[in-house]
Structure 1
Amino acid sequence: MSEGGAVLGLLAAVCFAFAATLWQKAALDEGIEVGKPKGFVRLLTNWAWLLGLGAQILGIVLQAAALDRGRVAIIQPLLVTTIVWALPLGYFVLGQAVGMRHVVGAAVVVAGLAVFAVVGDPAGGVDNAPTSRWFAAYLVIAAVCAGLVLFTRRGGADARAATYGVIAGCLYAVSAVLMKPLLTDFHADGFVAVLEGWQVWVWMITAIVGFYLQQISLSFGRLATSVATVSVANPVVSVFLGAAVLQERLDWSPPRDGVIAVGALAIALLGAVVISSASATDASPEPTDAVAEPATS
């Protein structure tokens, strides 16, 4: 795999972790209902939230640069490390506890991705595909997201933060994979050609909606849960799109390497799930009464 692309992907994960931490700090400091438009407008004047927005934009730029140098199936899984960076940030910035399950989960993520990065090697793949193939894959993702929406008003803070996080991660994955054809068109035909295609608009819409849903997820005060679910859903859906649409696959020659790479990625995702499922007591203290529960209406 491209070492430069891998480094850029890891730096993007650091930026995304900073963004999520600062956004949650802003939501908790303001004590607002992020799901309501008025609450979101108030965040626009919060210095921590604006700093987080800058970190997010920088992360997207680094992610695009990484995808320009490597395949989706390799670069996107590296974003799972976002949850690893978010744990110490949550501890130092938000005062949220880091339990043993978080430490073990983070160690599993790092170990799994380290093996995947060394052994994984994408074979084949294209930078774009027919529109019909894109939209067939989108129908599957849309059905999954529609089903998850039914659970956004059920369960406690952890469950609802996780549900919104998964939906946001799915939408982020759609926008991330679309960066491949957009960058290809940009290099070949220039900026005007990019604006004339449908893909740039789908990229913008999914990124914006995913961004908004992530704000709702973070407003529940569960940084580890929110970041872990986004960090798992994003690469899983990205790898699905990379295989189904861009025809990417891991090199299975010899077969042993392919098995090791897939197993290592599964272990890394399991580590993120362990972090996400950590008890509410270990994950973070209950939000204070001053923090209103998010609403989407």
Structure 2
Amino acid sequence: MNTEPFIGFSSKEILTGSPVLFGCPLDLTSTYRNGTGKAAQHIRVASDSIETYSPLLDRDLTDMRFSDVGDLDLLGLPLEAALEKIREMASTIVQNGAKPLCIGGEHTLTWPIVEAVKRAYPEILILHLDAHSDLRETYEGSSVNHATVMNLISRAVGADRLVQLGIRAGTREEFIWMYEHGTLMQWNRGPQKELRKRIADAPVYLSLDLDVLDPACLPGTGNPESGGWFYEDLERLFRIVDRANLVAADVVELNPDLDPSGASTITAAKIVRELLLTLGK
């Protein structure tokens, strides 16, 4: 387990009522371009190059308590065992009255974390930011992978507890499902008000696949999709989430090797900072 803390101002012990950062270097079902297993380590290094203060939220990491328990050791584990280890960590965090923030890693990891969080928050609402719908029942012969993760989660929490933003790729069947169940929201000023209504006072789990951002903004991801969000869109979303009851989050699908400039990793580290500040407010 890695012991180098994010930015360097955190405890390594779980602190009740505070966010707990942990890395999940899962990269077992990735397709097209592997490399997400390196993301957590790269984000930790990049965190040293960004400020602890967020102008957007007007808060500073040095003024809050949070934990960084390092990265899970998933090396050599088959998928089922790796997911169980992730589930156990998330359960430990939640049972101690803390708030998990996972840095991945491929998107499959969201499923076991949601399962753990749902035990403490049965009415959990999933806010899913992604270029892809991830609603397939099977993909490449498997029902558990990055392309089926939201199908698994929607079955666990109910379609009425799923809100999807930024989606611009998927099968015809997936889009029909999203339209029929009302999970897909467009992103402009009108639906921002609708999103606030949908969230209301519900406990929120934010799953942020970095490919929601346009490749011109973040090229370092395994399955980039043109036509995506830019960082200012994320900032508008963060302002809404900051007023919500955010109880858990993950940031997934960074592939640092695909952006030699390091800009994608810096962006991911900044996003993690904003989520830590929101979880710990």
Structure 3
Amino acid sequence: MQNKQPILALHGWQDNAASFDNIAPLIMKNVPVLAIDLPGHGLSSWLPPGFMYSELIYFLLVKRIKRYFGWEKIKVMAHSLNAMTIYWYAATFPMELQYVIALDFFKFVSISTSIHTPIFRNAVDAFFKLEEDYVPPSYTQSEIMKRISTGLYMLNLDESSTKILMTRGVTQKEDGMYVVNRDPRMRVIPIHNMFSSEQVEEYAKFITCPYLIIKGDINFYGEDRELFYKTLEIMKATNDTVQFEILSATHHLHLTHPKDTAAIINPFLEKYD
């Protein structure tokens, strides 16, 4: 096990590597886990001034990590935003993935061409406003916990899960107040993943590696659910190793329901690792 290549664990937007703290010990009997803080998240360095965060940053990072370790193929477990990013990667470099475990999301949310431009415009304006006007706020413990647990995509995390994310996500100052560690530019909704449904569906045809998708049963798709399942069926039609499971859990199922999630993941690892 000590010399075995680990799963590269990629957290979601505005999260950090601690989101895998609960699930990692439950699957390490099969394979070790390398969970990282992505640039601008957790305890990782921020991008230089003037740069905007997008999925392309994370896409290129996966390639850099593969090259750094000299891995022939990558094993990936990814949540939310980076499950979307690895879908893009798996379609672009299908021979570089040994397998993928996608948590809750598995593909980019489709954006119609009619609304692409205004969304992009708003994102750019928000980016420059943050660069010019942002002053890092401080919070009490109860305020920071509420902010983390009820923020976008957190969907009311329980107290235990919130405290886990806080281990890498916040810093307590000498006066007892807390500040958020992530780069404030991260607040701008990622704008590079604005692919049309036709583009997203075409990517599905290129993915060849074993693919496990675990979806929480809440009605959270970010788009018409029909587009989600249409792309899933295209993947299944061209790749008979695609496995789709639904779990009674919310968006952070690997953090809030680790035992149930591991019960699905471990048989997959025993088959493909």
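No value in this document is a laboratory result; all are computed from the given coordinates. Here the structure is a predicted model, which means the values were calculated and not measured. Cβ atoms are built from the backbone, for glycine too; each structure is taken alone.
Details
- Here FRET efficiency 1/(1 + (r/R0)^6) of positions 6 and 46 (r between Cβ atoms, R0 = 25 Å, to 0.05) was derived from just one of the structures 1, 2, 3, and that gives 0.15; the source is 1.
- With distance in nm of label points 7 Å out along Cα→Cβ at positions 118 and 262 derived as 4.7, matching label from 1, 2, 3: 3
- Top of 1, 2, 3 by distance in nm of label points 7 Å out along Cα→Cβ at positions 54 and 214, largest first: 3
- Test item: helix-only ellipticity at 222 nm (-39500 (n - 2.57) for each DSSP H run of 4 or more, over all residues; to 500) calculated as -13000, pick one of 1, 2, 3: 3
- Comparing distance in nm of label points 7 Å out along Cα→Cβ at positions 78 and 102 across structures 1, 2, 3, the highest figure comes from 1.
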